[in-house]
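Down below are the structures I want you to see.
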Structure I
């Protein structure tokens, strides 16, 4: 189990991505896409003193720099996409529910925000429920969770790296992982598995992806 704790000033932002890994803004291969949920997420986190964030995606230098400059927060990178990739290559995806149950070492109610990106799309019901339970456990009252959820099943899809360009824009970058099957989740299913959380904002994009912001009471 790997976890990187990144503090602003701990490393230069350009050291966390391989050289030449970026693409020009707005390129066909790595498009820039507006986000309606991310500004709402930032507003919630900005109201916290010394916020603690968890990012379920890979380390992206621009994101580390953005959160350091904007929030001065403590950021934990828990690259669950890499975990999924290892299980997929080993043929052990059936072990994901148990892996999600023991994945986080964070104490109860110790985190202000969680960026899930679209990771839940790749989880079957058991793994999704196990991960949602852990996120609900570690989130503080008043905390926020942001996730992207597909509206229809996809037999196989690539992973995406989400690079923050500004408050309302994300670059969808190439991810070297193998990707996998996508499973749709309805709003009622999301609410049910995130026990103690409620949907504060929900936006349906032109791509038929739903951006959802969940809050803990």
Structure II
């Protein structure tokens, strides 16, 4: 795919490995991960995947990015039912064990994108949630949020939880039509940078993803972002 050398400079504003989480399920974590994957020429790993009957996020991202197999790492847990991870695992008689989940080594690139499942408090087993996996991974976090109505409350609560567990919050990425009022409220009340605003993409292709990366992230905000957002 065409590659602008300037993107390499932009990429230096990102940590080598980062964790993409969201304020909820279906907020656009996988789309944002796809944009980052193409823009950073990164590798991708989703530790826990539920709902494999409809295909996996790894498969979807590979089909949209056109990246080779060695840019993708196998999931630690693949669960058939499209349910919260703990419920999907229970349907199969499985218990998700965080001690069995280990960060893979990068194979060919500088960057690795790790995508969570659901929101921050999505249960993984009877005692642990996605927040516990974030603690275990100990990576800078990008929080993906919807851009529309209701996002302020969900985003501020998610930021509060991330800070409570000591996560390194790199910034917020808003997914959907631009909403300057919601962005200003999140940045002001959340004391955080909105480092990216991803517009709707009617058609997703490697070139569209690359263009979105170049034009939708605030690289100055990333460079100046205080880890933790404090």
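Derivation of every value follows stated rules applied to the coordinates shown; laboratory data play no part. Everything numeric here is computed off the predicted structure, so don't read it as measured data. Cβ atoms are built from the backbone, for glycine too; each structure is taken alone.
Tabulated results
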item	result
When FRET efficiency 1/(1 + (r/R0)^6) of positions 157 and 205 (r between Cβ atoms, R0 = 25 Å, to 0.05) is computed for each of I, II, the largest belongs to	I
Identity of the structure behind 13.0 (criterion: mean count of other Cβ atoms within 10 Å over residues 93-100, calculated), options I, II	II
Structure (I, II) behind the derived value 34 of percent of Cα pairs over 19 Å apart, for residues 77-140 alone	II
Source structure (of I, II) for distance in nm of label points 7 Å out along Cα→Cβ at positions 61 and 125, computed value 4.5	I
helix-only ellipticity at 222 nm (-39500 (n - 2.57) for each DSSP H run of 4 or more, over all residues; to 500) from the coordinates reads -8000; which among I, II	I
Winner on mean count of other Cβ atoms within 10 Å over residues 45-52 once structures I, II are ranked, highest first	II
